[in-house]
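Each reported figure results from applying straightforward, stated rules to the coordinates on display, with no laboratory input. Since we're looking at a predicted model, the values are computed, not measured. Cβ atoms are built from the backbone, for glycine too; each structure is taken alone.
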Structure P
Amino acid sequence: MQNILKYLKGDGVIWIITLLMLAFSLVSVYSFVPILIKMEGGTPFKYLFKHIIYVGISLGVMYWVHKKDAKYISQLSKFGFYLAVALLIFTFFFGTKVNDAGRWVRIPFVGLTFQSSDFARLALIIYVSRLLVKKKELLNNWKEGFWPVVIPIIVICGLILKDNFSTAAILFSISLTLLFLGRVPIMKICSLIGGSIALLFFIVLIHKAVPDFNLLPRYETWENRILNQIDDDKNVIANAQVLNAQLAIYSGSFIGKGVGDGELKEYLPEAYADFYYSSFVEEFGLLSAVILILLYLILLYRIMRIGLNSDNLFDTYVCIGIGILMLSQASVNMLVCTGIFPVTGQNMPLLAMGGSALMITCLGLGIVQGIAFKQEKTLTRSSKNEENLASIQ
């Protein structure tokens with residue numbers, strides 16, 4: 001491991017956790033895909049090979065980005081934002097549907113799909129971080145400071161909302177956190193929250209009054225999931241996947257059934273992604289689940305530490321946004337699998353099978369490591385300057 005880490009700059013703990021999780025994902029993906037084989041055919045080796053390619057690309061992206069100064073990321077943030085908007089609009093009209101949700105863009109010739117909201121999440125966090133720094137003296141002004149920062153949030157979250165309510169809600173919450181940290185007046189933040197709730201309520205009313213417009217094509221799905229969550233004991237058939245997920249966690253006991261020996265994973269839709277935590281606990285047990293949670297918390301702590309140690313506000317905001325995004329995804333996956341949250345599509349960062357989500361997560365971690373690397377170089381230069389001064393004296 002030491003031989004590998006000498007080529008990797010930045011925070012060593014983040015590198016170790018990332019490499020361990022990516023390596024473990026190869027085992028878990030191979031074990032958790034029986035349900036996918038039943039639905040789409042193929043063999044476990046087919047999906048394992050596909051996942052290995054994604055892991056290799058993701059590591060390459062993370063390594064390449066971590067050598068770049070974050071100032072270049074800031075300079076490209078506006079382009080990233082417009083690209084995200086273009087991808088979301090394209091997905092809105094021409095997206096490929098999976099499980100009745102048109103969230104994916106099919107890449108020509110290679111047959112792979114890319115979830116545009118994965119890129120949009122990171123692009124928005126970076127762009128809002130840049131705007132908060134750029135407009136920090138004007139945030140009390142509605143026209144010059146507040147709206148230029150808030151409009152990108154409304155645009156991205158609004159475009160994502162149509163097919164992915166949970167992602168839009170998580171991203172909106174993270175954006176609010178960044179606004180609060182950026183010292184946007186609290187009354188303006190409250191007005192944004194109130195206005196957004198009112199706008200959503202108005203859209204729902206229009207959807208119900210004029211269903212032919214189909215403004216929210218997945219509204220009935222969201223409604224049914226919430227109602228089923230409330231009456232989970234009565235709606236056994238509708239809640240079959242949630243109940244199976246809870247049973248998988250229960251049957252995993254303390255040490256789990258062992259790799260490949262889980263049974264309920266064959267009845268869980270997307271056991272390799274949206275219900276990853278249930279499959280994980282069934283095969284690896286409660287002890288491993290506690291270790292997994294600790295790894296995510298350590299990862300969050302190291303990311304936050306890097307951000308708070310930076311002298312650059314942009315670096316701080318970006319690190320906090322990326323850290324909260326990763327922990328939110330992992331937390332929602334766990335809460336859904338344990339029956340606390342309604343069913344929604346959030347997978348486990350660095351572990352679940354999924355190309356675009358994995359690549360964007362590693363891209364975000366690469367940005368964090370680039371910031372950490374910049375801090376290392378600054379400290380090294382300071383140490384050398386002190387040594388030179390000491391030698392002169």
Structure Q
Amino acid sequence: MKRILLLTALVLSLASCASQPTLKVYPPTPEILPGAMDIEAYLPLLEGKRVAILSNQSGMVSGNRHVLDTLLALNVNVVSIFSPEHGFRGTADAGELVGNSVDGPTGVPISSLYDGKGGYPSDEAISEFDVLIFDLQDVGVRFYTYNVTMGKMMYVCAKNNKKMIVLDRPNPIGFLVDGPILDLKYKSGVGWYPIPVCHGMTLGELALMINGEGWLPEHVKCDLTVVKCRNYTHQSRYVLPVKPSPNLPNMRSIYLYPSICYFEATPVSLGRGTEFPFQMYGHPNMKGYSYSFTPRSMDGAKEPPQLDQLCYGVDLRERPSDDEVLAAGINLDYVIDAYNNLHLGSHFFRSFFELLIGRDYVRRMIMEGATSDEIRAMWANDIIFFKEQRKPYLLYEE
């Protein structure tokens with residue numbers, strides 16, 4: 001134990017000076033420690049093993065020291081990296097295919113799980129490791145694809161007798177359970193499990209639930225260890241130290257994400273291609289608004305909706321307040337407003353809409369003129385059911 005603590009101190013003292021994009025809305029809360037920082041809890045599990053890491057730019061142990069660099073400094077035999085949506089460095093567009101590569105600073109090969117081949121690694125890549133470390137920062141929303149990537153790799157490990165270690169990280173909206181439970185006829189890469197849009201769980205807790213409820217294909221079970229966060233509860237207002245993906249640049253965007261993302265399945269821009277994605281919405285033909293913005297091609301949004309088109313709409317960067325946004329939960333008023341303004345009828349929605357919201361009644365009710373509160377009432381029982389169902393898998397105080 002003394003050796004591990006000394007090694008841990010050495011690793012943390014070697015923190016890299018390389019800059020990472022940080023979220024600057026609130027100061028960080030250093031008293032909450034992600035599982036990656038509890039090195040003494042998982043280092044013994046790696047002794048004598050060939051280790052693969054599934055992570056990205058969010059997998060920090062301390063300061064600017066990545067879990068990859070940390071393990072290499074401790075002489076762990078890291079043989080490969082798996083990268084999720086947006087790639088290992090977190091710079092690729094949403095849904096952009098990413099090829100295999102090599103991590104320049106370390107020389108460790110990277111196998112992309114977002115290369116258009118279903119999200120599973122090759123047989124060769126699977127054969128090369130004994131233990132998989134999973135360390136990704138989630139944002140607590142069903143259609144944020146990291147939880148699907150986790151489930152697919154749990155299945156891979158279960159089928160190939162590999163161990164998986166989840167280094168848990170706080171859910172920045174872990175106090176919020178809202179939205180309909182996914183109807184599995186809409187199962188896709190943005191929704192794999194029968195859970196609400198906002199599930200209020202960490203990925204470690206969700207991994208335990210996936211195993212416990214038999215949600216993996218063929219109902220297989222993964223040999224799973226979850227390394228818990230310290231000092232975290234489901235009421236914690238945790239501020240992410242590194243942005244989790246290119247278009248969630250600050251806490252404001254994360255808080256609005258569960259209500260704004262449905263515009264992805266409409267012609268309306270939600271601000272991709274601006275400095276403030278997921279903090280506005282608009283369209284060239286929206287009437288009655290003075291606020292305007294023009295999406296441009298940029299890193300993380302090379303071809304955003306309404307590229308180079310002047311859009312009119314709503315600025316959500318400051319109003320409503322963060323507390324009001326969170327108190328409202330999933331707020332469909334934004335989608336309803338744009339639908340009523342554009343007068344496109346059924347042409348407003350694309351089939352992707354149901355994959356995001358998870359049920360077919362939401363589109364129908366919007367078109368019939370229902371209010372946001374009337375639609376929310378439809379999933380009230382889903383929330384009651386799910387909160388009871390998830391109780392055995394919670395690792396942190398509610």
Structure R
Amino acid sequence: MTITRTDWSEKINPTVQNIPPSGIRRFFDLVTETKGVISLGVGEPDFVTPWHVREACIYSLEKGYTMYTSNSGLLELREALAVDLDNTYHVKYNPRTELLITVGVSEALDLCMRTLLQSGDEVLIPEPSYVSYAPCTVLAGGVPVFMSTGMDDSFRITADLVQSSITPRTKVLLLCYPNNPTGAVMDRDELEKIAEVAVEHDLIVISDEIYDRLTYIGKHTCMAALPGMKDRTLLLNGFSKAYAMTGWRVGYVAGNPDFIAAMTKIHQYSMLCAPITGQMAALEALKNGQPGMRRMVEHYNRRRNMVVQAFRDMGLPCFEPGGAFYAFPQTSVTGLCSEDFAEELLKEEQVAVVPGNVFGTSGEGFVRVSYAASLDDLSEAFRRMGRFVRRRGVRSRLISAPIKIQRPERAGISQSL
């Protein structure tokens with residue numbers, strides 16, 4: 001019998017074949033092979049989910065809440081979200097028709113793309129951008145169009161930049177502020193101008209506001225709350241970042257009922273519903289988690305100020321992030337490209353950061369550093385990075401001692417809350 005070797009890769013959808021793996025995950029394959037690594041790369045709070053939230057989940061299991069929920073999610077959770085959005089941003093949503101609970105914001109983004117895009121439709125994306133935005137656009141048949149930003153413009157887009165990027169195929173404007181990876185925030189005046197451009201060109205706005213509560217400079221502006229924007233904005237948010245609930249995988253999308261109904265069709269056939277245990281925990285976080293969330297944010301803010309100063313003392317120019325929990329220092333002054341800087345830092349000093357180029361070409365010459373890490377790790381990591389940078393001949397004001405960051409217990413917050 002003749003055995004014919006099959007090239008199984010030929011059976012794979014070419015669109016999937018041509019999408020590169022996540023640059024973050026590719027880099028962290030190297031991390032797993034290196035001993036003694038301090039990782040400042042993962043965008044995850046170093047606090048565990050507060051006890052009262054975990055307890056609510058345990059109690060729900062004891063009560064036998066182990067079944068499916070409505071495709072749209074627990075009505076009580078949607079009602080609580082509607083109240084929260086009204087109280088926080090003065091934008092009203094009908095919890096029955098304008099809110100959908102999803103498996104994290106990642107699913108919400110995918111649902112938006114698959115609901116809105118037809119082949120060849122263009123999506124405007126500010127860059128540097130989160131690594132999943134372009135692939136999700138391509139997988140839905142769309143074309144990502146990047147709008148480059150940099151330190152000179154504080155990593156913010158403008159209405160003029162949006163206007164100049166629009167073509168007859170433009171259908172969606174995708175925003176993420178506070179931004180991952182830069183920590184940039186937008187001011188209300190510029191967002192209002194961008195909203196006018198969206199209305200003029202009949203664009204749909206997907207606004208990923210997962211870091212909205214982690215805003216340190218000014219007040220966060222909800223895109224859907226701007227005049228004329230509620231019905232043309234799909235607002236994405238969730239519980240992962242502000243409530244330290246990354247592993248619970250609970251997000252939501254709020255928007256026009258026609259959009260939500262269409263997204264629910266995809267959701268019910270692909271996911272059916274978000275896990276009930278996560279939804280019960282999210283409900284408790286929303287009802288009683290505000291004090292703990294605010295204490296976490298206060299502590300991130302202390303770290304933010306100290307981390308930015310540490311980079312500047314090290315000789316690396318660093319944009320001051322206004323939100324999220326990332327710093328985006330400029331590493332090109334070392335003479336190394338982003339990937340070489342990250343790989344050599346990992347190899348020589350066992351500190352893991354994310355090369356900026358994985359967030360797009362605008363990120364070249366930078367690295368993303370998460371300060372949502374333990375205080376001991378931050379202190380030791382900066383001591384090592386300072387040593388690494390000095391070996392590259394960068395003038396530094398740092399000595400070999402670690403940076404001093406106030407411990408959370410002294411800030412009125414426990415690591416485990």
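Given a computed value of 20.4 for mean count of other Cβ atoms within 10 Å over residues 35-42, which structure among P, Q, R does it belong to? Value 20.4 for mean count of other Cβ atoms within 10 Å over residues 35-42 corresponds to Q out of P, Q, R. Calculated for structures P, Q, R, relative contact order in percent (Cα under 8 Å, 6 or more apart) is largest in P. Highest-scoring entry among P, Q, R, by FRET efficiency 1/(1 + (r/R0)^6) of positions 267 and 291 (r between Cβ atoms, R0 = 30 Å, to 0.05), is Q.
Have a look at P, Q, R and say which one yields -7500 for helix-only ellipticity at 222 nm (-39500 (n - 2.57) for each DSSP H run of 4 or more, over all residues; to 500), as calculated. Structure of origin is Q.
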